[in-house]
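Some structures are shown below for you to check.
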Structure P
Amino acid sequence: MTPTDAVRPLFSVLVQPSGRTFNVTEGEAVLPAGIRQGIGLPYGCKDGACGSCKCKLLSGSVHHGTHQTKALSEEEEANGFVLTCCAVPESDLVLESRQVTEVGALPIKKMPTRVNSMTKVSVDVMVLQLQLPANEPFAYRAGQYVEFILRDGSRRSYSMANAPHLGPHVELHIRHMPGGKFTDHVFGAMKEKEILRVEGPYGSFFLREDSVKPIILLASGTGFAPVKALIEHMQHLGVTRPVTLYWGGRRPSDLYMDAWVQTQVHSMPNLTYVPVVSDASEQDQWTGRTGFVHRAVLEDFADLSGHQVYACGAPVVIESARKDFCALAGLPAEELFADSFTSEADKAHP
């Protein structure tokens with residue numbers, strides 16, 4: 001086989017209703033082929049764990065690689081849905097995906113980064129400020145993420161928590177997962193000035209600036225990080241659309257930047273903030289909203305048919321929101337933009 005043969009297009013993919021097309025090579029999944037050719041398909045983890053890339057297969061056939069049943073159930077697969085991150089075409093395909101963007105993908109780069117500062121903002125959340133190379137501009141959209149490339153080649157993904165105009169540094173919010181290869185290091189041996197390698201930007205979680213619809217921001221835990229970047233970006237643009245942020249945690253301490261949000265509310269008249277705690281103890285003296293954060297949205301908005309929702313957090317929160325917002329409140333499926341924060345445990349267990 002010649003080098004030319006190795007990269008020869010094997011099948012074509014047509015995405016409706018946008019009409020955008022791209023090719024895949026032998027053994028290549030749909031999503032990485034689209035990313036490689038600048039096609040803005042929706043996605044999150046790229047590992048078959050979150051379901052963010054799920055879309056309808058209108059014609060053709062695929063072979064699915066390893067994935068989680070919570071990301072794509074047998075019933076969904078039987079009904080013609082696919083996960084583009086692990087679906088390898090067996091023929092030309094026609095897909096239905098209404099979140100394909102017309103904007104060309106930003107260049108994905110590998111680069112060294114230096115730890116400028118480490119600030120522990122709660123018992124299990126660290127805010128890292130990373131310095132990027134001054135001679136290598138890094139363009140990204142608020143809400144996107146980078147992947148750390150660890151020494152053994154494994155990767156860990158974290159969303160940028162600051163809008164691009166506030167760079168050139170990058171802010172990340174890291175939750176400690178005891179036993180986690182990367183987070184144990186962050187909360188243990190990591191020191192300022194340490195050099196790490198990152199690659200990005202990745203992800204389709206970013207503000208759709210062409211819409212005038214009111215916005216619901218839904219965050220759980222450190223899912224707040226990309227939502228923070230969205231808020232900063234909207235402030236920078238002078239967005240006047242009504243924005244309501246629902247931030248949920250088990251305990252009040254999980255809302256680790258509550259004071260920051262309260263400050264933004266005072267300077268951003270169109271922003272409303274609803275903190276929600278699901279498991280407050282008596283000593284917390286919590287007097288605010290309680291329960292599941294996505295249920296708080298439904299209590300306040302019985303009709304979401306005219307809204308956009310940007311949701312970020314654990315897969316169970318995202319899937320509950322996706323199901324209930326669309327079925328109970330009439331949210332159009334294409335107006336929910338989601339980023340599931342999957343851990344290695346999420347990827348390892350169905």
Structure Q
Amino acid sequence: MTQNSSRAVRIHAPGGPEQMVIDTVAVGEPGPGQVRIRHHAIGLNFIDVYQRTGLYPNAMPLALGMEGAGVIEAVGAGVTHLQVGDRAAYAANPPGSYCDVRVMPAMNVCKLPDAIGFETGAAMMLKGLTAQYLLKRCKPVEGLEPGDFVLFHAAAGGVGLIACQWAKALGLRLIGTAGSDEKCALAREHGAEFAINYRQEDFAAHVKQITGGQGVKVVYDSVGKDTFDKSLDCLRPFGLMVSFGNASGPVAPFAPGLLGPKGSLYVTRQTLFTHISSRERTQAMADDLFAVVASGQVKIRIDQRFALADVQQAHRSLESRATTGCTVLLP
């Protein structure tokens with residue numbers, strides 16, 4: 001690669017992992033409000049799959065990737081929170097982190113504390129900021145207090161393992177679900193008080209049993225179609241259903257009238273990018289994440305590493321649910 005070009009993983013049409021190709025793209029100087037960052041590690045997330053398949057439509061060709069960590073090479077006019085040479089990490093729009101170097105908006109790029117490595121930074125920003133807004137900002141109408149039960153699906157995934165630890169630190173009693181006994185054990189190791197193998201048992205019935213028939217105050221669900229309906233049955237009256245992903249496919253339309261008989265429930269569909277829509281909010285959330293990681297209360301588990309050139313295999317592993325914890329791509 002020359003100084004002014006970079007490898008970038010792009011798709012020219014939506015589809016399977018085979019649609020991803022490595023193109024050589026020009027990289028210029030940052031304009032106002034932008035930075036140029038050279039990646040040391042890149043995060044892999046389910047949103048990348050949604051964009052690749054066309055579930056989340058984008059113009060083509062599309063450079064993939066929402067998360068990375070590296071060193072700032074150049075700073076555009078008006079950027080005051082970053083300097084050349086700073087270690088930095090981000091979860092941000094527009095996509096395009098699957099590359100060696102890129103120019104991008106500086107708003108969501110945060111200076112990375114020296115105590116946190118590049119791989120950890122790349123693995124934790126999107127998932128960690130997601131866990132932060134879920135546990136701190138998506139609260140049921142009656143609030144969340146230490147000792148309250150919450151249900152977290154895909155508890156052994158990247159967001160899940162962070163949420164298990166963070167919930168325990170907050171005093172919450174987290175019930176996790178996962179698709180194998182091994183993944184359930186992993187969730188318990190990371191702070192889930194209970195873990196349910198949803199492939200072997202009825203998670204709604206088990207949740208009612210654990211909670212003495214009361215149900216949980218909030219369900220956090222990134223699985224979507226396969227878990228949504230039963231999740232509503234896990235909630236106590238006035239409980240909150242937080243949908244934040246579609247790993248099994250999008251949730252089917254439903255009649256709001258069914259929420260009444262189930263206990264006057266609340267339902268919300270959340271996305272990280274609403275929460276990080278300003279520099280101040282992004283930094284505040286990142287500071288909270290950096291502090292809980294630096295304290296050791298939340299450890300970022302990276303279980304898979306792939307070369308950037310092996311991105312197709314990385315996506316296949318993620319989609320087949322063969323991964324645990326976080327996955328990073330290495331340029």
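Computing Cα extents along the principal axes in Å across structures P, Q gives 63, 39, 36 for structure Q. Which structure, out of P, Q, was helix-only ellipticity at 222 nm (-39500 (n - 2.57) for each DSSP H run of 4 or more, over all residues; to 500) derived from, given a value of -5500? Corresponding structure: P. P(r) over Cα pairs in 10 Å bins from 0, in percent, for residues 137-280 alone computed as 12, 44, 36, 7, 0: which structure among P, Q? It traces back to Q. Highest-scoring entry among P, Q, by FRET efficiency 1/(1 + (r/R0)^6) of positions 65 and 305 (r between Cβ atoms, R0 = 30 Å, to 0.05), is Q.
FYI, it's all coordinate maths here, none of it is from the lab. The structure displayed is predicted, hence computed values, not measured ones. Cβ atoms are built from the backbone, for glycine too; each structure is taken alone.
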